[in-house]
Structure I
Amino acid sequence: MMGLMLGLIVGVAAFNIISALIMVVMEKQSEVAILKTQGMTDGQVMGIFMVQGASSGVIGALSGGALGVILAMNLNTVLEVMGVALFSFGGQLPILINPVQIAVVVVLAIALSLIATLFPSYRASSVKPAEALRYE
C-alpha cells in the first residue's frame, strides 16, 4: 500500500512537470523560433527544455528525499511537540529507515522526471519559426 501511495505521489509530480513545461513551451514559442532562425538545431532546443524540466525533477527528488528522511528520523519528537499522543501509556512509534528503498524511490523519481520532459521538449523542438513568428 505504501508503494502504491508513493507511486501515485511521484506520478502526480511527473504530470506537474509535464504541464509546467508545456506551458513554458507555449509561452516561449516566439523565442524558440528566433533561436531556430539564428541557427539553433532541434536537438539543442530539445536539450534546453530537458535540462529545465530535469533540474526541477532532480532538485525536487533530492530535497524531498532528504526532508523525508529528516522528518522520519525525528517523527516521535515532532508528534510530541504537536501534542499528539498515539499511545495512552507514553509509547513511541518504531522507526526503521531503509536506505536502499529511499535510494530506489529517489532514483525512480529522477528517472520519471527525465521521461516526463521528453514530450514537452519534443514539442518545443518541432516549432516552425515561420508559423510561430507570423503574428508577432
Structure II
Amino acid sequence: MTDSRPSQAPPALIVSSLDAARLEALLESPRWRDLPAAQALQDELLRAEVRPVDQMPDGVVGMHSRVECEDEDSGKRYHLTLVYPHEADVATGQVSVLAPMGSALIGLSVGQHIDWPNPEGRPLHLKVIAVERPAPPKAAS
C-alpha cells in the first residue's frame, strides 16, 4: 500500500507566550535540560510562532489542553491532556510535554498531522481532531 500523504516540512506551530516562557524555564532546569526529549521540545519551540495568550486562535494545542487525535491508518482515537512532566500519568491520559508525543503535539492546530512512533516502533500517523484549551488564568487583583 502506498502512502498518499505528501512528504512535507513539519506543520506550522503556534505557542502562547505564557506556555513558551514556562516551557523555556522547564528546559533550563538541570533536572530536564540534558534529556534528549528536552532537545526535541526546544527544537519545536524554536520554530513556533509565539503569540500573546489573548491572541491565541481556537483549536491550538497548548499546555493543559485536552486533545483528541486519530491514527489515520487504524482509525483509533486517542484522548489526552498535555501536561508538565511532574503531572504526567499515562494511565489517565496525562501526557508529558517531554514525552515524544507531547513535544510533537505542542502548538499543533486542529486538522494538522504528525507522525509519531508508538512504543512498539510502528509510526502512528496522527491527525489532531479536537482541542479544548483550559480557561486562561485570571489576573491577580
Structure III
Amino acid sequence: MPDRQDPRTPRDVLARYYRAMLDKSADDLADLYAVDAVHEFPFTSPGFPPRFEGREAVRAGYRAAWGAGPAQVEEIEQIAIHDTADPEVVIAEQVVRGSLPATGASFSVPGLLVLRVRDGLLTRVRDYMDSAGVAAARS
C-alpha cells in the first residue's frame, strides 16, 4: 500500500503497471488497484472478459491469463504519455512486444491505457488493446 502522506502519482503507477506486466506478476499488478477498482477492456479479445470489478478480480483474471498464456512480454514501448486537465488521469500510448518461446514467433500489440489514480491507487482503467494482436500473442 502506498504511504497516504506521499501517494504515488499517475505516472508512478503507470511505471509500476508496466513493471508488473514485464514480470508477469498478477500480484504486483493487482496491488496497484483500489479494492473497488474497475478495469475495462472496451475492445474485448477472445478469452478476456469485458471488465474486472475489484482488485481481487484483477488478480485472478491476470493470474489465469498469464498462467495459461505462452506469451512472454519483452518490451513495452511508450509512444507517448498524456497528462490531462484532471490530475488523477493519465493516458498512455504503447506497444507491447514479446515472443512465444515455444515457437519463437514474435508479436506486437499496440494499445492505449487510460488510468485514473486516486490516493496512489488505480480506481479505473480503460485498456484499449489491439484484439487481433492479443489473439496472435496467445496462439
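Quick check: 59 is what I get for percent of Cα pairs over 18 Å apart, for residues 30-85 alone, calculated from one of I, II, III. Which structure matches?
It was calculated from structure I.
Just checking, which of I, II, III has the largest value of distance in nm of label points 7 Å out along Cα→Cβ at positions 38 and 54?
Structure II comes out on top.
Of the structures labelled I, II, III, which one yields -8500 when helix-only ellipticity at 222 nm (-39500 (n - 2.57) for each DSSP H run of 4 or more, over all residues; to 500) is computed from its coordinates?
III
Values in this text are rule-based calculations from the coordinates and carry no lab data. Here the structure is a predicted model, which is why all the values come from computation and not from measurement. Cβ atoms are built from the backbone, for glycine too; each structure is taken alone.
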